[in-house]
Structure 1
């Protein structure tokens, strides 16, 4: 996150995208959110608007005040008592959805598990009882380090049931990353697995866990799910097999009623200082925001099969695999492995086989699908899909239109969503039955959310570029950073007035009032006095027929001050050459102007990305400027950086 001193007096808007796509008539007629007056109603009284969704949840005690305080101190549904697990499981298992499929899981090797809400309730109750027998309860922190298996969802919900605060650590993180998060949270227990599968290879999670636990004295218990026949050591007195605990556990397990503003979970996200930030989310407000946006953004119907392809180690998995969809009584799909295993049509075969109707994935994944070729999705029956979504980095128009054509069959609306770990819920998005979309634009703020564009002085920018800002509040917003209140205030609430949230993104607003996210403010490139967002240049690069994915950075330039260097990954069938590099540079100049034309284009088989799919431009800058590389522990494939570094040094020496 940039601090409040980051210089920016606005961003130059270079990319023009004027195509619009109206919601299909048949979609509009049955849309969950179909009344255009909801925007004005929510704007006139946002607190009552959010209370309406909270009233659809099950509360043990109603709140005294719907909202209290402002800025970093704002709290929602003050005095209310609620349990997130009861709302995600019990109220469905005790009603008409008892025998509805709650969860469909597919392992990478091909196994399948289906649980009804009644079966999910039994699993969660028994594991909640098991955790209590180990002495865990309200306020205790529990780390979860698991593959994408059904027991991971059970672990999260069981913690919520007994009032323990879960901290999910992505199963692809190193033992060092796991150790740091356990230490910061002071976790009392760890739930892990003997291993998992990724592209046909074993991932030894228990071994990684043991390496981390050598330096984590707060851990008293380790619960191990037996995923397969993975070799692992078990320490007497500390380690417990999940299946043995479940065999001895009682059913039911009484839920712990939590204050609306008691923490539900801690989720760590990257910080510019190198120390991860433990983002804390509430129970009642967070659940309300996740539930509301799941229902309206994804137009959720009772017969939908909803697949968010994220991992539960990220906020997307928390909000739109577990808490939002299950609170809404949805059928969710969970997949353990890689999208290209054993072939590049794995996702599309699953959509066909499982009857997926709503599909939510990342622009990084979409660009990979484009690179692999149209034949993979075109060879599958995707006719049951009715709504598509994107999440993560801004999606470039070329990837948007490919997604619309090859996955959505030109009949599915696309909800391009902007939000963050800190916001907890989607804040900017089209409502698919109400808003005409533009490729690359997240369009409008969700009803009840006050998003705008401000300049450095805090003056509103009606049309054009500047800083994205959120005024007021929304229910799922973070309570703060675990153990570091001042960092929370300094990072998010000190740029303008105390009631305006600074997410750290540059954005522009067009003449229709649509928002376009331009990337992180600390990634903005200043070329000859023009402040250019990385998203627009990268969109122009990917618009070239040869480019599958691209990242741009700024490097010192003796005339311009800063020049643009592009890193490009090519689609299958194209080979790197000087002529192709020149053609790509020229294409950028034609698309958005000569000022944004890269000084050079470096071809790369892959780009350095985090395991959530975000491009690490910081590492690309380190490579280009010959600096020692920063932290690479969160990379999906650290070898990519070493390869790029050698290639860049070789080309620079020519």
Structure 2
């Protein structure tokens, strides 16, 4: 099926209309004769006192009557023998008995009676082939019985015209079923690749339509005789299954819950009522069960038209196809509903309107689904373009952050330094750096910009600039943080920075540190962990913030741990600083590299909520250290 755009949609509609007119044309052609029909009112057909009433309509519609006797006069006005065929276009009838004048010699047909091919022509409809001698005039009798709708659209053909009619009719039905089958296969393939539930329900709808019209049209009984006992239950089940699937397909495709919750509930409710009615209808006698889909089809049609109108008014994409489809199908449903309940005469519109409506509906739905694929393809291409742009921006951000962070750790004679940097995404908002003043003195700085991702990573470059500008205050941590705070107040918008800075003198074995809302530095000495805290507000938050210096003596063998809060925060919002200390103690025996790798693994437990930065210093005995 072509689904490219408006021109393709118009071509599809044109093809469908051509098929529709052909089907109606063949079935409504005047090559046959509608005989005058009389209905038995009282008595028995063979009784001289039997009461017969002439029917005023060409096609008797007896509603849900159980059985009926009718008769019609036939005459051969030609001078030669005439071979004719009587056709009853109602393949769903249980029993049809044909009698040519002699009521003791029935020719049997119908779902509950095996056809005798020697006397009854093998056709999807009950048909009776007979011959009349020149000038012969007699009556044809039919006794019909069924458990459902009893209509007797009778046509009288010559054998030649009947053969031509059958050939053309089967070709057009082949086009109908072929179209439905092709769309079913196509949408099944799309379903496999897209895994979209809309296509699943639409495929169920198409399959149900296919089964229903194969049964209703007599094709199953003709070509699959073993299916005859199940034809009427299959008609009920497939019609209700089709209604269920189309309801769920409609609400899923149009996403009706977005524009009308009450209509969405009605459509969904009717869909599930149809699904539940499948079991109920097949358990009831057919004459009662057949009324359930007839009633539900009318209710579903009204609900889906209302839903399509609401979607169209709300500007829902592709809703116009649904609106046209439901309006066209509604016409057929109304005619068939009125016909089956005996409100109007049986006409081609009543007999074939729904079938033509389903063909139009199927084509329009396939166009809508095809255009949806097209829209998704365009959206996907646009998304890929946006994704490519984002990836390029991320590459730029990564390269910028790579330049912001130290390329290597400083070489200090009395200390080993290890670093583990784990951004939550491609880039992070954490930052660390070092200031090496001489062989004995250096500073360690760790900061965490609020948030994470690209914007936080960009702001970390501002933090680096502020830190490098204060290198002269490297030996005075409280002054360095105060100066950075004044700088960042002017350059950071709606972001704040937690930071810790420590000035370490290995000659005097002393560390002076200050913090700005940052987690405490951990000191692991003799496998015991101590938290080193210093009060101070976040950088960039308060103008004129004051920070406190804390001083601590160091020893060879000490391990100092600087980190950001991503190391110990949990999904439930709780913090685990005490747990961090315990874990640090438990792995204190590990060398520096192993410690830096193992600590985040044990704390994060595979679920990181923020960027993680870890800077670890192992202090050595300078006398045993290489110069």
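Every number in this text was worked out from the coordinates using simple rules, so none of it is lab data. Remember, predicted model here, so these are calculated numbers, not experimental data. Cβ atoms are built from the backbone, for glycine too; each structure is taken alone.
Key figures
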item	result
Comparison of 1, 2 - label where FRET efficiency 1/(1 + (r/R0)^6) of positions 320 and 504 (r between Cβ atoms, R0 = 41 Å, to 0.05) is highest	1
Highest-scoring label, criterion being relative contact order in percent (Cα under 8 Å, 6 or more apart), among 1, 2	1
Parent structure of the calculated result 71, 58, 51, given that Cα extents along the principal axes in Å is the read-out and 1, 2 the choices	1
Test item: helix-only ellipticity at 222 nm (-39500 (n - 2.57) for each DSSP H run of 4 or more, over all residues; to 500) calculated as -8000, pick one of 1, 2	1
Structure (1, 2) behind the derived value 47 of percent of Cα pairs over 40 Å apart, for residues 152-511 alone	2
Test item: FRET efficiency 1/(1 + (r/R0)^6) of positions 480 and 552 (r between Cβ atoms, R0 = 25 Å, to 0.05) calculated as 0.15, pick one of 1, 2	1
Mean count of other Cβ atoms within 10 Å over residues 248-255 - structure with the largest value, from 1, 2	2
Which entry (1, 2) yields the derived value 11.4 for mean count of other Cβ atoms within 10 Å over residues 48-55	2
